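Next up: some structures, all given as structure tokens.
What follows draws every value from the coordinates through simple rules; no lab data is involved. Small disclaimer: the values here were computed from a predicted structure and weren't measured. Cβ atoms are built from the backbone, for glycine too; each structure is taken alone.
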Structure P
Amino acid sequence: MNKNIQAILEKIAKEQCSIHNLELWGMEFSFGKGKKGFLRIYVDKENGVNIEELAQLSRDLEVVLDIEDVIPGSYTLEVSSPGLDRKFFNPLQLQKFIGQQIKVKTKSPINKQKIFKGELVKAKDNLFTLQINQKNMDFDFFETEKVTLEPKF
């Protein structure tokens, strides 16, 4: 996707989240040739977000996106909470989750392994540390493919 369109979508989403007292957690989108695209927006707030808040934000975002006409072609808009197994979209989001279980998928194998699970013990800037089997392992957020919370049930 065009970086300019991405920036405009992020600006619109942040503005609408601010109006609704919500935090933009992240965005996923796919707009391909000949295929119906999708825009998925994840939002959160201190004590979690409820279905009415998600529905209202979705309606308001739909109106603004239609007026601004940023996205070419047809698409589906989804507005959701990040959920219990939330994906992290930037390294700063990790800081609130020290002491929790995290799953990391790296872009390149480390000792022939790409998936790691452990307790998040440190997060600063783009670097974070997981304790895996009583050993600390450091990761660079930008060298990962996906970082998610591993909820305990």
Structure Q
Amino acid sequence: MDSGQLFFLFDRMEQSFIGELIRNSIWMFPVIESVHLIGLAILGGSILMGDLRLLGFVLNSRPINYVINETLVWLKLGLVILVSTGIPLFLSEAIKCYYSRAFWIKMSALTLGLIFLFFIRNPLCLKTEKDSFRFRLVGIVSISIWATVAGSGRWIGFS
């Protein structure tokens, strides 16, 4: 898809009913953004608990697979909240996002983070109980990816 078509698509999304509704409301964007940040806290907290366990900083008396299993429900809840609030936020300022380097970094890191989480970190951690150097490396990579998602997401507001 060339950039002209992509710009047209983003423009159409911004001009959608939902985009117009949120943009023309005084309170909708801040309320949705607040719920979005709550979702970020839930998702980020659940991922961070698992990653800190992988690094051996917390819950060392519990097996890694136990910690990952216990945080999985919260992780999925946070992800649902983030997606369901992120889409309307995006629709309200799609053209701004089109021109924002931080937005593209966030979307790339988010995609990478979800792939890493569901296809590498969780399957690896759920099938074994023993700590290893490999787990520490997975924890470091995971924290780095999700810090990029959070940091670039925050930076969208400044761009």
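Couple of notes before you dig in:
- Read-out distance in nm of label points 7 Å out along Cα→Cβ at positions 8 and 136, computed value 4.6, structure in P, Q: P
- Distance in nm of label points 7 Å out along Cα→Cβ at positions 88 and 144 from the coordinates reads 0.4; which among P, Q: P
- Computed 4.6 for distance in nm of label points 7 Å out along Cα→Cβ at positions 96 and 128 - originating structure among P, Q: Q
- For -26500 (helix-only ellipticity at 222 nm (-39500 (n - 2.57) for each DSSP H run of 4 or more, over all residues; to 500), calculated) the corresponding structure among P, Q: Q
- Structure responsible for 10, 35, 30, 20, 5, 0, with P(r) over Cα pairs in 10 Å bins from 0, in percent calculated and labels P, Q on offer: P
- With respect to relative contact order in percent (Cα under 8 Å, 6 or more apart), the largest value across structures P, Q is given by Q.
- Structure responsible for 16.5, with mean count of other Cβ atoms within 10 Å over residues 24-31 calculated and labels P, Q on offer: P
- Distance in nm of label points 7 Å out along Cα→Cβ at positions 80 and 112 from the coordinates reads 2.9; which among P, Q: Q
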